[in-house]
Structure P
């Protein structure tokens, strides 16, 4: 049974009943296999911010991967306590690729995050980000607070239970403008997944 024929409706993720993949994961893999995330050289480095396991393992085939997260372990060797708004542990111009898939959803200061990513990217390096579809709309308005909750055993379980988790809504045109203002050259790509269209932003340091 193929993934596309085995989709089980479970909004907003639409897990595949066959392999458990989400539209976001399938779309990330589609970008990879289309060559959009190809490394610029054999020793290329990637910084994965709270990246899920299948995506990390895919990138590790062609990149030397560093895993970082604000909370919790996201694979062997995870550097914990890393805030994408500062990325203070990492040197300037040290990575060829930075991924933040499903991270900006919870970041209060996205422009600060973009500036930090710009700082750690090598010239020509690529930033890949994705915001959950139900938190991404059209328009050029600044991000707004969608709500605040606390982690549970089934949602962001790696977060401390007493830490409030704010979720933010974004608009596509604002995202493109904010990435440009950070000095990046952004591109918006939408993958028409059977579980729903998935928008990724690929922004390159020139």
Structure Q
């Protein structure tokens, strides 16, 4: 087995070109990506949640989410499901949100938040800490699952956001059942549950905030 590294934005393109056979990364499984790149996703192996990250910006729990988002500048990684989710929320709330999708790497977006070039980042909850953590970032309000239920169904063809293993449709019909069988084994479940617990402990994600 050969392991090859690519920039995140290039992973599915390289898979579609048959440069690699399998992509295993923090890639959200969506039906749109399956159609766009001619790929197949396995069953989900990690459940994640869209959330807002702030730099010492206080969430007013006496106001609605949309009121808290009024005229906020929201940073997202370009070409990600975070960008699509931000645009969905902006259209839904009609609260004059400004979406900034110029960032290619998480560290760029976190540095922009630190400099206050943006007010908030919309990202996966696993990234609450991690790269470029300045010690000042915190979750802004609850996760966005309630506002994104229809988005998950329309965009992902799933009831929740999950990372999946991607394979090319060229031969993937045989490979996906094998991958799904492996993911369903007790050993794999134990490993994935432990990995998620470690990630959430590191990210300081409270179970009640989901």
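Every read-out reported here was derived from the displayed coordinates using simple, explicitly stated rules and does not represent laboratory data. What you see is a predicted model, and the numbers here were worked out from it, not measured in a lab. Cβ atoms are built from the backbone, for glycine too; each structure is taken alone.
Given a value of -10500 for helix-only ellipticity at 222 nm (-39500 (n - 2.57) for each DSSP H run of 4 or more, over all residues; to 500), calculated from one of P, Q, which structure does it belong to? Checking each candidate, the match is Q. Taking distance in nm of label points 7 Å out along Cα→Cβ at positions 92 and 140 as the criterion, the top structure among P, Q is P, with the largest value. When relative contact order in percent (Cα under 8 Å, 6 or more apart) is calculated for each of the structures P, Q, the largest result comes from Q.
Could you tell me which structure in P, Q was used to calculate semi-axes √(5λ) of the Cα gyration tensor in Å as 30, 18, 17? This figure was derived from Q. P, Q: which one has log10 I(q)/I(0) by the Debye sum over Cα atoms at q = 0.14, 0.18, 0.23, 0.35 Å⁻¹, for residues 76-115 alone, as calculated, at -0.33, -0.56, -0.92, -1.35? Attributed to the structure labelled P.
Please state which of the structures P, Q yields 0.60 when FRET efficiency 1/(1 + (r/R0)^6) of positions 28 and 164 (r between Cβ atoms, R0 = 30 Å, to 0.05) is computed from it. Working through the options, I get structure P.
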